[in-house]
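Colleague: Multiple structures follow.
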Structure P
Amino acid sequence: MRDVVVGAPPALDAPPLAGLGRLGPALRWLAAVQGAWPPYVPSVVRRVVLDDTGDTGSAFAQGAALADELADSGVQLVVVSSTADPVAGVVLSAALLDLEPVHAVGTSAGPDWAALTVGVRDGLRAARAHDRDPVGLLAASASPGLGRVTGLLAQSAARRRPVLLDGSPLVCGAALAAEHLAPGAAAWWLAGQEPPNPAARRALSSLRLTPLLDLDLALPLGGDLALSVLEQAVRFVADDPPG
């Protein structure tokens with residue numbers, strides 16, 4: 001797994017954005033990663049939904065290669081979600097943040113609560129051997145989806161391509177691993193949706209990513225919905241510039 005070097009987005013002076021709530025920081029983020037104020041609506045957006053098919057050993061490299069492909073094709077914003085099993089993402093977040101299974105899963109008795117709790121408990125037994133090492137945790141996860149999302153996020157940041165994250169536990173766990181492997185990468189990401197899962201919420205908090213939306217949404221729609229809201233906000237400040 002190669003080292004990933006990430007440069008920070010440029011610092012920009014932006015006018016006060018009173019009255020916009022969470023949209024204000026989101027607009028500042030978009031302007032910073034675009035390198036200009038006011039921000040503009042990205043004309044080339046790619047939605048990427050990654051699953052658990054394929055080989056774990058080459059998954060990180062596949063994700064990084066996809067990030068290069070997207071950057072080379074002129075994509076201005078990537079929206080990332082995943083349909084992969086969330087257990088691996090919860091386990092990775094719990095291992096890196098030193099969470100016990102009950103704190104990683106929570107006590108809300110949803111339809112998949114028992115299976116998720118058992119999966120996280122069993123996964124953490126193996127993960128503890130890697131002592132918060134993201135490379136070892138990715139290898140031990142047996143989740144190609146987790147490895148691919150991690151590679152995509154790390155390399156997208158290295159290529160200075162902004163990414164909008166959905167709120168799935170796997171994407172949030174991958175973001176935490178990618179920041180460990182490519183320090184500074186989180187500056188290129190915007191969290192679209194507050195995750196219902198406690199470990200995913202803790203992962204975003206540790207990355208200092210404040211989600212744009214909080215809809216208690218477990219479906220992989222958070223990124224798309226956040227993109228729509230962000231685009232509306234960009235058009236609003238273009239029509240009625242603040243300050």
Structure Q
Amino acid sequence: MNILSVKNISKSFGGIHANSDISFDVPQGTILGVIGPNGAGKSTLFDLITGYTKPDQGEVYYKEKNIFGLRPDIISNLGVGRTFQKLKPFADQTLLENVMIGSFAKESNITKARNAALEIIEFVDLIEKRHHFARELSTGQRKRLELARAMATKPDLLLMDEVTGGVDQKTIPGLVELVKKLKKTGVTIITIEHNINIIMDISDNILALDQGKKIAYGIPKEIQNNKQVIDAYLGTVDAA
């Protein structure tokens with residue numbers, strides 16, 4: 001069963017085609033990796049799926065319901081979560097308070113929301129930091145907090161924008177294991193990632209974009225051997 005189906009979605013900004021006639025499916029319980037050079041349209045695609053930008057045309061089906069053009073809060077309440085590349089936690093609130101805000105999307109009882117937030121904080125291995133202010137966290141810890149805030153909305157589908165981006169090399173393996181751990185809970189994941197080794201390791205399928213267009217979709221081995229992908233992306237990326 002496909003949890004998400006994107007059909008012929010397009011978006012232009014001032015004559016520039018950020019996304020052009022893109023279609024793909026995401027089977028439930030899988031990880032879809034999204035790759036492409038800078039400016040390929042990856043983050044715009046996330047904005048279109050989650051309602052932050054309205055498509056010029058196309059359809060987006062989540063659990064067979066057309067969510068095309070719905071507001072971000074409505075899409076989130078349906079079960080589609082998202083993390084952002086630019087981390088913007090509530091800096092002067094504690095980690096626990098940050099995650100509780102997400103919990104209130106589905107739980108109005110303060111005690112239950114607090115308990116749910118604590119469970120998620122423990123899941124992302126930040127329980128000892130729960131009373132620290134968000135501004136006191138390292139970049140890697142903020143990445144975990146961003147994931148925790150998204151998880152607090154109880155998504156069945158989670159879109160992650162560069163979960164390992166901007167962190168030191170020692171922090172990356174722990175974040176990769178956290179993504180794999182999240183998949184085991186049954187959450188379907190779509191992730192943008194520039195580290196080609198990571199994306200090949202964690203993904204069941206990979207969507208490759210270039211200049212706003214889909215140039216390939218398939219299992220990691222197929223993508224690694226795809227000439228268009230090699231020319232557009234893999235040949236220019238440091239795989240280390």
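Colleague: Any idea which of P, Q comes out highest on FRET efficiency 1/(1 + (r/R0)^6) of positions 59 and 131 (r between Cβ atoms, R0 = 30 Å, to 0.05)?
Modeller: On the way: P: 0.90; Q: 0.10.
Structure P gives the largest value of FRET efficiency 1/(1 + (r/R0)^6) of positions 59 and 131 (r between Cβ atoms, R0 = 30 Å, to 0.05) among P, Q.
Colleague: Still on this model: Given structures P, Q, which gives the highest value for distance in nm of label points 7 Å out along Cα→Cβ at positions 35 and 211? Mind dumping the intermediate values first?
Modeller: Values: P: 3.3; Q: 2.0.
Comparing P, Q by distance in nm of label points 7 Å out along Cα→Cβ at positions 35 and 211, the maximum is at P.
Colleague: Matching task: 23.0 is the computed value of mean count of other Cβ atoms within 10 Å over residues 187-194. Pick the structure from P, Q.
Modeller: Numbers: P: 25.5; Q: 23.0.
Derived from the structure labelled Q.
Colleague: When you work out distance in nm of label points 7 Å out along Cα→Cβ at positions 19 and 99 for each of the structures P, Q, which one comes out largest?
Modeller: Comparing P, Q by distance in nm of label points 7 Å out along Cα→Cβ at positions 19 and 99, the maximum is at P.
Colleague: Here helix-only ellipticity at 222 nm (-39500 (n - 2.57) for each DSSP H run of 4 or more, over all residues; to 500) was calculated and came to -15500; which of the structures P, Q was it taken from?
Modeller: Details: P: -15500; Q: -10000.
Of the structures listed, the value fits P.
Values quoted throughout were computed directly from the atomic coordinates according to the rules given, and no laboratory measurement underlies them. As the structure is a prediction and not an experimental result, all values here were calculated from the model. Cβ atoms are built from the backbone, for glycine too; each structure is taken alone.
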